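Values quoted throughout were computed directly from the atomic coordinates according to the rules given, and no laboratory measurement underlies them. All values derive from a computational prediction rather than experimental measurement. Cβ atoms are built from the backbone, for glycine too; each structure is taken alone.
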Structure I
Amino acid sequence: MNLKFGSTTFHLDLSPQRLAGIIEPAIALPSESPEEIVSMALDAWQATIATFSAGEKVVIVTSDVTRYTGSEIYLPLLVERLNRQGILDRDIEILIALGIHRKQTEHEHQKILGSLYKRVRVIDHDCDNPAELVVLGRTSNGIEVSVNRRAVEADRLILTGVIGFHYFAGFGGGRKSLLPGIASRQACMASHFALLNPQPGGGKNPLATTGNMEGNPVHQAMLEACAMAEPAFILNTVLSLDKRIIAAYAGHWRTAHEDGCRFYLERFSYPLQEKSDLVIVSCGGFPKDINLIQAHKSMEYASQALKDGGVMIMLAECRDGFGNDTFFNWFRHKQLDEFEAALRAHYEINGQTAYSTLQKAQRFKIILVSRFSEHQVLEMGMIPATSLADALDKAQGALPAAWRALVMPEGGSVLPVFMD
């Protein structure tokens, strides 16, 4: 078995006695083309699209290039439906849901819009420009919902994106296109901060976790914010491991998203009867392991399959380092209570990811195969290794004599679910 690492691979050869299982999603590719799948979803919501009228201003929100969605396929099909209703290209704007990410290049706009590039106006959301933001209200947990003015002032707002697991919002897609997608920096930060229990020292809310929306405080804040904006509808895709559209959901911004999340959970979760002594996880190679912030998703999912005190070997090249300049600085905090206090005092999304990384590094023995220096890996509470073979050697002393391993070749794409 070959496991991806950056643009190369490591070969893994485990005996049947050592191999407890291979954790992979169970996906049957549809016979329909991506265009047919999107068209069928839009057909199901055609009655609502038919209420759109010539002269109405329409804003379509879609993701930036860090989250591939299939937008170059679905945006032209969506705009075609609007054109049929008499809505001209000049009355349509594509708003890129950057959250707190950087602006996109012209080439990136072209990748996102496909054949619509230079036809329909495209604008990058700016979370730091007060003149471009409008306050809609406050959520029940006190978040001031300030979002892009264009979305609020449009006659019709359409949210688009991709459904997948999110390690503390439960799932991506749907309401997340609005908050944090087109919200102020303060609202973005506050929505993420909601994952911590209100009382100091309370740690992370256990319901703010991958694949769960029930009782999830982060999801709840996003729902309340989205309801204030009243989108006309959403169009969300589900992608295969090779980024092909395998399903699409159009409809009410809440119920269509929930339908898509159920579909995703059924196909991208893996039931476990028993957790393992050792989990060997690859992020799936470049670009999934481009930096540690991206690779953390695979670490989070792999931890669901591991016994307390067990060993994780993670293959994450991280050719672009940590993914943010402030990420590594958070590891000056070695104790979780001290780390949490610092995070509450000065919250950063990257700090939250660092906190989650340290939590797992202290709960398990994590051996990281990467481009980081030995010093950097040790500072993060993990054990450095130069190769898969080196990592297996280092794991031996921490494993029981009769150890068995679970292997995750695409760690960021499948969620082990322990059936206790």
Structure II
Amino acid sequence: MGKAKELGALEVSRITRRGMNFVGGVAGLGLNVNGCGSRSWIFRARIAGVRRDMGLGGYPDVTLAQARELARTARGKIRTGVDPIEEARSARSALIAARMSAVTFSKAVTQYLEAHEAGWRNPKHRQQWENTLTTYAGPKIGQMLVRDIELPHVLSVLEPIWREKTETASRLRGRMESVLDWATARGYRLGLNPARWKGHLDKLLPAPGRISKTDHHRSLPYQNMPTFYAQLCQQEGTGAKALQFVILTAARSGEVRGATWDEFDLAAGKWTIPADRMKAKKEHRVALSAQAVALLKVQQEFRVNEFVFPSSKEDSMLSDMTLTAVLRRMKVDAVPHGFRSTFRNWAAEKTEYPREIAELALAHTVGSEVERAYLRTDMFEKRRSLMQDWADFVGGVGAQG
């Protein structure tokens, strides 16, 4: 390859001969014309003893002066032992990788929820995740790339609500941690999760249990239950029926409101609540009394969708205020959750059932970790007797004051 004559810009503009046309000024720089007449700059050089061609861009988008400067830079790198072609290829790969990992937190939330779609047994559970992350994290870090989210950004989301809305903030932290863990697994970010609790945020934020306000739910004395329950049975509406079921099963309001027909085996008198609907995230079996089964059979006659106690809104469950509204109409100073306390007090003071049976009926954790490891039964049949006695009591069968 001899030394080419150095052409000017006007001469270069007139080049039409197909193939490689060397333009001089920098050894190896040429304008390549293909069969369609398109022209592009090529820098030809020997790299590690091998002839290589390096594209510098199309003409006239890249001018003659720019092409010569790019060629001089490339030749200078060759002299220092750097392969400019491989360097450019690596840069392009890095750019593509960067673009592929350019996922915002809001997009990561959407993709995380979609990826776990099959695992959301209750649509409302998925909606709660989305609402929490969108409401609290979205305005602060929603448009940030997940790879850029660090501790200060996480704290900017959590600190404003950590003391005032502790339970919500604690759930939000866990959900942010899950999304960021997912983003790491997908290759969208590197490093430790800035939303992790143990050994990290627990050093910066007070433990939720230390700042959560203890809320003793208002409840009725168990002595008043037979009279109250008789009055409740006179109330109309799905809310009243759901409240009856809350009392008969000593379950949480949310567990009853979200109950679906596929969770029940009426012939066996059993209600199996899946783990994702339980506070402790552990499946719980409820022994149904004869009264509870009878109530369910009545509800079954008017079944309209999957929910046992459906809302008037299509394909949705009752709101958390529906049961409270029943008590307000009856002018009863109690809340639905308080009936769990009423049940527990009755079991302790009026029955001989062991403490563990009553605690298991409430889906509470019983015993130490070691004891639980050896206790392989949930004492279901013993709990069946307890729940039948409770249903008899609130129904006025041999009620004692």
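Brief remarks follow.
- Between structures I, II, the calculation of distance in nm of label points 7 Å out along Cα→Cβ at positions 12 and 36 yields its largest number for I.
- With respect to distance in nm of label points 7 Å out along Cα→Cβ at positions 180 and 292, the largest value across structures I, II is given by II.
- Which entry (I, II) yields the derived value 3.8 for distance in nm of label points 7 Å out along Cα→Cβ at positions 236 and 268: II
- Of the structures I, II, the one that -13500 was derived from, the read-out being helix-only ellipticity at 222 nm (-39500 (n - 2.57) for each DSSP H run of 4 or more, over all residues; to 500): II
- Highest-scoring label, criterion being relative contact order in percent (Cα under 8 Å, 6 or more apart), among I, II: I
- Each of I, II could give distance in nm of label points 7 Å out along Cα→Cβ at positions 44 and 388, but the derived value 3.9 comes from I.
- Structure from which 0.60 was derived, FRET efficiency 1/(1 + (r/R0)^6) of positions 28 and 84 (r between Cβ atoms, R0 = 35 Å, to 0.05), options I, II: I
- Ranking I, II by Kirkwood radius over Cα pairs in Å, the structure that comes out highest: II
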